[in-house]
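The structures considered in this document are given below.
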Structure I
Amino acid sequence: MPAPPFSVSAEANEDVLVTMQRELQRALRKPRSERRWGMVIDTRKCVACSSCTVGCVMENALPPGVVYRPVIDMEVGTYPNVTRKFLPRPCMQCENPPCVPVCPVEATWKRSDGIIQIDYAACIGCRYCITACPYQARTFDFGENWTDNAAQGSEGVLALDAASKYETRPSYDWGTKWERAEGIIPESPVGNARKCTFCVPRLAEGLLPMCVTTCLGRATFFGDLNDPHSLVSELSASPNAIRLKEELGTHPKVYYLM
């Protein structure tokens, strides 16, 4: 397996996380409109450990049925010549997102840096955007919690109460603090569509997306595609780099190395 190329700014034997963190700081010094966040996922390194999925769930306090970054297990080839391949699937953050124009209340929009966001206060839960997304990257928050209908024996009441408070604690998701409870105004995702935002609150604090930092195999790369010296720019130009469903004209900003 050939080693991925490294940025000209990378130091010898430096962990790619350190390199990407430095590139992130460089990108954040530019105006938002001059950045173009992108991601490259090396499927040759992915072992389906689901660390990215679990890290994302913890970072965003995701409820049952809401997954921002599933890892798809695929069988490739024809029997008996078959193998398995794993495909992490975040939101593609499309340049031409089909989810945006179908929203009747303009609750979904594209930021100047290319990240697609959902305004929970404006969303009416019609789910048109979920149907429009060709990557199945959106899910719906039905207001369920992991602790719903859990047995409450005499010894587990305190633990269950603590877990319930953890699930409904104030969170940020795409940068605005909200309480995850039905009827809370403004900004609660209950009854609304939800999706990956490349961890906008972490980016605002100068941190890489959670899925990038938790990837055990260093298979996920993140950075500014407008920076020609960044890892993501170099990797996205690799001969074996592809984007999903390019024929649709969505122009995803997530690339895969196959």
Structure II
Amino acid sequence: MDFTKLCFGVDGDSITAGEQWSYHVFRELGFASHHNVAVGSAVWYKRRLSCDAGTAETQDYNSPDFAGISDGWLPTDDLNELQKRANNCAIVHTQRYISDVRAGLAPEPDVFAFALGTNDSEGCFGDAVKALLGKTLDAESLDLFTEAGAMRWCIQRIAEEFPSARIFVLTPIQAADPAHNAKTEKQIREVFIPVAGAMGAQIIDCFHGCGICEKFEVPGGEGRHLRDGLHPLPSGQQLEGRFAAKEIRTNMF
């Protein structure tokens, strides 16, 4: 496979934003381009967020009154800021990516990778079986306020818009906190595997395979490959990137 003729698209959260693991994939495989719409603090699903000033619900990226996207996470009573945070999800990122391509700001992807889930709440995992009902995205059973529903929606929209693209879904990496890792293993089992599998997307199991291990990490502090028990140091970014590059190379056809 000659990756120098292929374009790489990426979405994710703070572990993906900027030049982290996906940049290593871009360099390792020699992709022609790397268009990354990841934003820190992102989740897969739509949200309703409330403060004393009111409630904000995820908007569509192309809405005339779209407020923007924020990676903020500290407590706030600023309703506009809260609206931007509610917009920080894979659904909006996917709409943005498609808009960027349509506007000529990015090339059509030959390979597209999603890497979210670290910030997702267990209470929002949803029901994979219900999320996969029907062939179109207007089914009443498709709850976009759940991880399962949002994952199905995002994968299907990329596949509809770019039918020749090969889609990959990266699992979250291990963190220093065992409870966080137990949540991640549950979402891999209950959401990632059934939804991505049913949608024809290739899972890249970074949790079990990239080499970052909870036993060598420090909650809230710097360990072997994580700077704060959650976000990778340069060495962790390289590990995840090399693993993802190997998986993409192996599974391209």
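Readers should treat all values here as calculations from the given coordinates under stated rules, not as data from a laboratory. Just so it is clear, the structure is predicted and the values come from calculations on it, not from any experiment. Cβ atoms are built from the backbone, for glycine too; each structure is taken alone.
Here mean projected area of the Cα convex hull in nm² has been calculated and equals 13.1, so which of I, II was it run on?
This figure was derived from II.
Using the calculated result 0.25 for FRET efficiency 1/(1 + (r/R0)^6) of positions 33 and 177 (r between Cβ atoms, R0 = 30 Å, to 0.05), pick out the matching structure from I, II.
Comparing all candidates, it corresponds to II.
Of the structures labelled I, II, which one yields -9500 when helix-only ellipticity at 222 nm (-39500 (n - 2.57) for each DSSP H run of 4 or more, over all residues; to 500) is computed from its coordinates?
The read-out comes from structure II.
Among I, II, considering only relative contact order in percent (Cα under 8 Å, 6 or more apart), which has the greatest calculated value?
Across I, II, relative contact order in percent (Cα under 8 Å, 6 or more apart) peaks for I.
Taking 2.2 as the value of distance in nm of label points 7 Å out along Cα→Cβ at positions 113 and 233 derived from one of the structures shown (I, II), identify that structure.
II
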